[in-house]
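Asks: Got some structures for you, see below.
What follows is calculated from the coordinates using simple rules that are stated; it is not laboratory data. All of these numbers come straight from a predicted model, not from anything done at the bench. Cβ atoms are built from the backbone, for glycine too; each structure is taken alone.
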Structure 1
């Protein structure tokens, strides 16, 4: 009808920064299949467009993806986090930013090595400033498993200072075929980031293909 009010989509547009990597592309694939509009971001816009075409999504530079996205997922290595956050910072004020970064420092990635800020998520919040609503999640799921259609026996711990923002990310986890669990404020993200190194060590010791975690005693 002419003059009708615009009704926003129930599912926000997701910008997946670093979306050509294993974690980012796996999340992009699953979330696109769940009906979310997805923009894959990369330092190379051409590479992003190529990856996006494979799943029927859009591709762009990291900055352009962050500008267009309503919810931003940062799926980049620790070594690139600061540079890429600086790139997208002008475009994320007021937006929900989901940081998945784990501070792994090669070659000893099975040893916990946390940054001076205590966690990569707290470092992200500090770098992006108070205008961005940072939530931390998706640390303990094996990225390569997201590339398949198989169920993943793993919970996702979700950290953030606003319970409503955490709930939004719990919903994203469910859409990706995982169970999201409210795990408290952003400062608690140190637990999941450290646990990733522990899981890498467990994978090596027990020769398993991507150990995950499961929280017992809660429904769902």
Structure 2
């Protein structure tokens, strides 16, 4: 059993690393996946910018990346990760595969959220002479905003689980702490605390996302 002070210090560092990975990966993944999801909606058959060629290229690429388990993706793109951040160990290195993992996932979530918008709203927008950009910016996105918040919340929780797996290859965070001190050193206390921390983080993220979505839908 190691010193309690060091344990507390390590837990704080692990939580900070986890939030760092989730925050940056979610931000960049949303900036990539959000537009991709919109493109999937507007370029599909019957979309406001129908483009079967573009849709038929994006759709399978997103499906292929999404079909890869994160731990396999993490290992498979090690050369790319090294090229981007000059290392394969640590939180910065973990962010690269996390972005590649979450971006297509967010694209699908965004696509599903926008497809839930009442088609009558689009018909009304087009009847008023709205351009494709105006349809997307002033009609599709505002109507889907509440659902989009819940989609990003789901993505954030998925990222939280992925960061735990990133810890198995030196990615840092709570997952690395659980593996190094909990599993390899057979410290039940560390394992229990890491599980509790992850549960609390999930509950906080979900509660915040639900609260924001409810506020948006009431407007």
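Asks: Check the numbers for relative contact order in percent (Cα under 8 Å, 6 or more apart) across 1, 2 and tell me which is largest.
Replies: When relative contact order in percent (Cα under 8 Å, 6 or more apart) is computed for each of 1, 2, structure 2 gives the biggest number.
Asks: With FRET efficiency 1/(1 + (r/R0)^6) of positions 76 and 140 (r between Cβ atoms, R0 = 35 Å, to 0.05) computed per structure, which member of 1, 2 shows the largest figure?
Replies: Greatest value across 1, 2: structure 1.
Asks: Given a value of 3.4 for distance in nm of label points 7 Å out along Cα→Cβ at positions 52 and 84, point me to the structure among 1, 2 it was derived from.
Replies: Answer by label: 2.
Asks: Something else about it: If FRET efficiency 1/(1 + (r/R0)^6) of positions 36 and 164 (r between Cβ atoms, R0 = 30 Å, to 0.05) computes to 0.95, which of 1, 2 did it come from?
Replies: Considering all the candidates, the number was obtained from 1.
Asks: Taking mean count of other Cβ atoms within 10 Å over residues 12-19 from the coordinates of each of 1, 2, which one would give 27.1?
Replies: Checking each candidate, the match is 1.
Asks: For which of 1, 2 does helix-only ellipticity at 222 nm (-39500 (n - 2.57) for each DSSP H run of 4 or more, over all residues; to 500), calculated from the coordinates, equal -26000?
Replies: 2
Asks: Given that percent of Cα pairs over 24 Å apart, derived from a single structure, equals 51, which label among 1, 2 identifies that structure?
Replies: The read-out was computed on structure 2.
Asks: Still on this structure, I have one more. Quick check: 0.80 is what I get for FRET efficiency 1/(1 + (r/R0)^6) of positions 148 and 196 (r between Cβ atoms, R0 = 25 Å, to 0.05), calculated from one of 1, 2. Which structure matches?
Replies: 1
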